[in-house]
1. Quick check: 20.1, 68 is what I get for Rg and Dmax of the Cα atoms in Å, for residues 213-300 alone, calculated from one of I, II. Which structure matches?
2. Given a value of 22 for percent of Cα pairs over 37 Å apart, point me to the structure among I, II it was derived from.
3. One of I, II was used to compute helix-only ellipticity at 222 nm (-39500 (n - 2.57) for each DSSP H run of 4 or more, over all residues; to 500), and the answer was -24500. Which one was it?
Structure I
Amino acid sequence: MPTFEYVAREMSGEKVTGSLSANTERDVLNTLTAKSLFPISVSSAEKKQITFGGRRVGGTRISSFYEQLASLIKNGVPLLRSLNILKDQSSIPALKKALDDVITRIEDGDTLSEGFARHPKIFNEMAVNMSRAGAEGGFLEEALDRVATFTEQQSELKQRTMGALIYPAVLATIGSIIVVVLLVFFVPEFGSLFDQLRAKGELPKATDMLLAFSGSLRSYWLYILLFLAILFAVAKVQLASDKGKWFADAMRLKLPLLGVIFRNLAVARFCRVLGTLLKNGVPILKALEISREAAGNRVLSKAIAEASENITSGESLSEPLSASGHFPRNITEMINVAEESNTLDTVLINAAEGLEKQTLRRLDLMVKLVEPLMLLVMAAIVLFVVVALLMPVIKMGQVMG
């Protein structure tokens, strides 16, 4: 008889963990309920240790897989045959290998969700839980359709966000390269021409500063590159730690202009995942646990975790989210009304769609403002270089005249 590990809460709200031997997860849930325990999560102790790595599969491609699997099942094709068909026609080695293992596990008596859970880099936790809920509730094809829709929407949102930021990044990179080339190769050629003015103390201050900076850049470029490389390596190590990730997430929310965009996208992602899970019958505490990780920000994840603690005590979700200060007021008000009318799943998905549209409009506007601003900054730097070099030339011409 397999052993299952569980996390549950007592009537007082205290969290308890342990393990039970049972035939299925449903038997474990029934046992916990009989003991007046509120189950949060249940997982197989044996299978928990067996997970596979491998490469991730792009959002568009995995979304297409979910959609095709749902379509095959909807049209009466058995699950194993559907998986074999998709495995044979897949051109992605990582997905092909994962499906081969999933098929083997299902043939040995596992469920689709248990097979998915063995490949977390390809099938995320939302897909695992929604396929489990769909299989238990008899609406697997509908659950897979919703996973496909959600995955595609998130992939499109990510692509639009990255696409909007690519041009400003390219512009900044090219501008920086032009300035460095001017300072390293062009400016030093004028140094010998201005020695006479420097000896007389008549060299303009701006020109003197420009020549000094250019000379330092030429003389110490290797040390500068070494310093930047060390700084990058240290920052990478620090940001890989828990404290570093927490600091990065906190600073991301505080960035001018971009902070609101990062926050709104994370909140929209949380709302969409939570709403989709609730619509597919996943218990609210389990849905909150998954959706807080899907938010992709530790600060927001902590606020959601604290809200989950309040729910176990019989309180609402909207109050602690509002008190955290990280969720827009209109979103928390919508959640509050939805809780009272018992339409939380639908309202969360609608709120996510509205917030995503609003945030993308703001992102587009910001990009349109950043582009001319960066051009002005680059033009100002180049103008300073040109003026600093022309000032002594004009002065020498006046003296000769």
Structure II
Amino acid sequence: MKRRMVIGGAVAGAALAATAAAPAAAHGGRRVRTGVEVLARKDFRDLSGQKVGVISNPTGVLPDLSHEVDLMHSSGKVDIAAVFGPEHGFRGVSQAGQGEDYFLDAKTGLPVYNAYNDMDRMAELFAETGIETVVFDIQDVGARFYTYIWTMYLAMEAAGQLGLRFVVLDRPNPGSALAASGPVLHPEHATFVGLKPIAQRHAMTVGELARLFNGEFLAGAVDLTVVKMEHWRRGMYFEETGLPWVPPSPNMPTVDTAVAYPGTCLFEATALSEGRGTTKPFEFLGAPGIDHAWSEALEGLPGTAFREAYFTPSFSKWSGKVCGGVELQVTRRDEFDPIRTALAMIVAQRRAFPQYGWRSQDVTSFWLDKLTGNQAVRLAIEAGADVDEVTTLWADELDAFSEQRESYLLYRSTAQ
């Protein structure tokens, strides 16, 4: 089925005061301009005359850190009928696995709806609010199990059912987006941490993912516009963009966290703490009784260094308990493979400290199967496979996804 897509320059805007305060790019002297900046440079004209619903969170900012919803509302140029918050909420008040109940936003007076726990009634919410155009703008981190991309998918599905326009304001993938990696989801393991068969580290922007979803997975066509970034290229890490980092969720405080997360989030599936409730989530990993033997077993993994570490999570697993384990430090991002590294860490931990297995689950439902998108990874680890054997399991599926992904990419790896 052919989808209508408008890319880039058709939409732009004029918030010059917001862009003037932006920091210089770390590389090449040209700061990346996000989709919302491109939209703003021409006074949001592409949204004029339409009732708009905005799906966003605290990351929906311009370079001066003003929020796009506040700017659109105060400009008088955009008729925002409703705002929709994903996991953690529109203003970011909720923890993992939580949305935010309906409220009137104190700053704008706009109604804000929960687009996380109410996903099944997304089309109903869109119809009730009378919107004609849905705008999506949230900073992603490049991992299949980061739920914002599935909020986007279901919103696109609802927009297609109702004949609404869907506009994605693109933002950088904070890790290098040169190549996809990791296992591809099997449909029988579809959950809200992975609804469709994409790679664990998809190496796409949200705009590119929207094009992929529209071309491959949606049952009905959606009128899709992707507002491209300017000056972004695939090999960039976020620090090279010249943009401010706003934590996309409470446990994603830094770019370093985002670089590690596509791998170390797998520790959510184990009995170990993944560092939630510490100063370094997804970089501190451990449990009571683990000691230096684990860090010593991890020497030599490319692009990494491991420090024997002790920490006390303030919530989630082992809250209030002293945990021993490791601090992962990425020493060379160009050599670091987050998924292979995390699996090597799990294999080594299970050998050195076998008392810590998978997070307690019904034996028919393992969280690792949901995060990796298949059961083969878990079964291989349980059978004693080493990391090289585990990482061969998805080679053919990854090649197929990588080929499929190519036709939906919008950016090159060289300067544009």
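Bear in mind that the values in this text are calculations on the coordinates, not laboratory data. Note that this is a predicted model, so its numbers are computed, not measured.
1. Only structure I yields this read-out.
2. Values: I: 42; II: 22.
The read-out comes from structure II.
3. Numbers: I: -24500; II: -7000.
So the calculation was done on I.
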